[in-house]
Structure I
Amino acid sequence: MVKKLFALIVIFYSSVAFAETIKTDVLVIGSGPGAVAAAIQSSRSKLKTVLLVNSSWMPAFQGKSMITVDDNCTIPSGIWGEFRKQVHQFYKNKPGYDTTYTSPLQFEPFAGAGILKKIADTTSRLTLKLEAPYKSIEKDGTGWEVAYTQNGKIFYIKAKTLIDATDGNELVKLAGAAFPPRLAYNDKLYRTSIAAGNHLAIPITGIQADATESRFIPMSLLVVKNADNLFVTENVLPNRPALPMQMAIGQGAGTMAAFCAFYKTTGKYLKVRNVQSELLDFTGYLLPFDDVNPKDRYFRAIQQIAVTGLLKGVVKKEGNDDSQYLFMPDSVVYTAEIKPALTEIYSRVFIWFNRVSPGSKFTTGNLLSLISEITLAEPQLFQATMQKEWKTKYKFKSDFDLSHAITRREFAILANQFLNPFARTVDLTGRMIN
């Protein structure tokens, strides 16, 4: 009888302990828009997620004054684009409210907070813990255990990955970890971009004159190096970016944390292309082209080709300001711009260049020949197929002509489909791994 009673007591206290501990895949701690975006994205990536907020909902959206967002406002990337659309929907019947695409976004704090709360509440696999300040964090294998209080009680969360979205990155300090280091200049870091905008103050030393590096966030910037599965958001930047970039960076961090939780790995083994593909699936931008419509059926192809380096963006300057970042889809492709990346990605392509010796302007015939060389497609049959599908399938505006100087848009679409350089593995520095 005594043994049975002892067993029941043990079972009872074990069940109580278990009830006070939540197990989740991704834990996000923070109260800003970046934290919310990170939590929404990781849960949309089908990972169980908890957002721990130490105060009421969205303290950043408080007060009575209208909030105006103009910087990066017209890049409708991912969760920011969804938020922007719902704000327009909320105010569409308000007299004098400007919902044009290029106008700054304006909204009242209560409206912005309510819209984000609605998005979060309707996201499955996401649990919100409000008025729940954390008390301690502790390493738990490759994951984390966090203690927090709510309604005067202490609870615990065990998480596979942790996102520090607090002001000042408090969790990084508590973990005894170091902040992600200032990145040395590397002209291939853009290949690892997980968020895109204009005029970002990212901590990269040795910025080059083309200013490309001020327009993307590389994955490695959000990975805490000496603490497994701890990620940061926009608070790692020296200056807090505008609201669109806070959400974009949070969405990127959420995707990275979800990847590590799903594959039971750590940030050291992040797969750049897998993370970027997931972001593209959720309408994220990798590079912020001002002249490529996100509704373009080949928007993804252009994004993917751009981050391989085959066709790079160009900064258009007006006066002393860098005003736009352009893909220039209707401009012609020059052999000199694509040859370095092609020879880096495809080890034997130099043989084709030596044999064919394409002119300064790359032609349709050059591209079809190159595709046949790399994919081993029968050249005449492939050419005949492309002639039939040039306008019917791909909707190209130009006539099919082998001597036609191929445009950047045409090149991106065909190279992405048939050569698929985006599938080639790159590491966190952007180096191609063959």
Structure II
Amino acid sequence: MAPHDSQPWNPDRSWADPFIACLLLVILFLAWNQVLRRAGPRPPEDQASLEGRIQDVVLGGAKANGLASLKGFSLPGTAIAPLAAGRHSGWDQAVLAVHAAESGDLDTGARLIQAAPGANGEAFRQAWAWAYRGAGAPPAQAALQEVRKALGGGYAARILAARMLARSGGDPAPLEAQARAWATARLAALGALGSAGLLLALAGLGYALSLALRPVPPRPLPRYGMSGRALVIVLLGWFLTLLAAGPAVATVIGVLPALKPVFLPLVYALHAFAGTAFLLRAEGVDLRTLCRRLFPGRNGAALAAGLGFFALAFAAVVTVSLVMSPLLPGGESPQKELLEMLAHLRGAWAVTLVFLTVAVLAPAFEELLFRGFLLPWLGERLGARHGRLLAVAISGLSFGVMHMQPLGLPILATLGIVLGFAFLRTGNLATCILVHGLWNGGVFILMRALA
């Protein structure tokens, strides 16, 4: 990846400005098409969502352990009426319909079962009516297996099977015991995760206090000689590659369908390689020279600092989420597409490749681009007094916007800002890559477990 020219790039404005305008038009066109695609009608979901499965765990675990009926105590999230009034997908409402029936509210359950889509939804309505009202007849066994998958295979699916068995004259006790054990174990795991998250947030607040009490002299940041027009062309060229990589890889997979499980790794490898090549060529350096700029001194100390900044990032994101959640409109999860992909991943090698993509390749490239390149370039040119702080804010917001998830923008921008301060504190990109990798890896593992 050695460049042909050893000098930083300073393109002539006579052609650079029209070229930038063309890039912007193409990017706006592609981005608008993606917005229209996401906003357009989507096929009905074929399974309960992440939120629906978590509600299944909480409701089932509360019932299995008597937590929803203790005098003077109510586990948060166990009241059916407020949950039923919210916005849920069809199969999330189906899960709630089972829990409503279990609580004795058959009228609410009968209303919620109507949302289950497709042929499996019709089979579910037959099963629910037979199990809780003795109406009609149970669906075929093959259809019941599909209903079980659509409900998420959790407490609701198991307890519905138990009620159907009891209606047919069988002994529901073994299935009831399985449902209670399933929900109890997962409720305990959610509780443990919540406790660990609380401890991590407290550790983050403590680390923030220690940083405030132990200020350090400003670290030298990497210097880039490319002009502003070169910077804009590099960023726009990379973003254009990001938008085009998905359709390009999808075309290849149409010819070679065996590559479908590695769609995300291929897309990310394509635009990460292109973005790195653009940066190296524009700055007139090779990869080894750039790495010496970004990883100075002892990487061990930078990685140790990364653990503290990871706790700080978690605390900051939790705080922003709590503050912003009442102000943001309802809508589908910003991680919906990732969750759908993880839910359908099959095979250890495919799961491993996707994990390495989101926990290693994505953090390494995105930190190179936003903290290793954009932040120091801006920090040097925005003024000595507040230039670095403004550069952190701009690079963090750009990081959030790049993900094209409007509902996730506050969280992503907050994470980007914390990563920017981490780079200012250590002057070593290893800190940022570790924090970003721990974040992405943790989200991947949690979503994979629930998906």
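Values quoted throughout were computed directly from the atomic coordinates according to the rules given, and no laboratory measurement underlies them. If you're wondering where the values come from, they're calculated on a predicted model, not measured in any experiment. Cβ atoms are built from the backbone, for glycine too; each structure is taken alone.
When mean count of other Cβ atoms within 10 Å over residues 240-247 is calculated for each of the structures I, II, which structure yields the highest value?
When mean count of other Cβ atoms within 10 Å over residues 240-247 is calculated for I, II, structure I comes out on top.
Assuming 54, 29, 24 is Cα extents along the principal axes in Å, for residues 144-263 alone as calculated from a single structure, say which of I, II it is.
Answer for the origin of the read-out: I.
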For Rg and Dmax of the Cα atoms in Å computed as 25.8, 84, the structure of I, II it came from: II
Computed 1.5 for distance in nm of label points 7 Å out along Cα→Cβ at positions 352 and 376 - originating structure among I, II: I
helix-only ellipticity at 222 nm (-39500 (n - 2.57) for each DSSP H run of 4 or more, over all residues; to 500) derived as -23500 - corresponding label from I, II: II
Entry that produces 25.6 once mean count of other Cβ atoms within 10 Å over residues 88-95 is calculated, selected from I, II: II
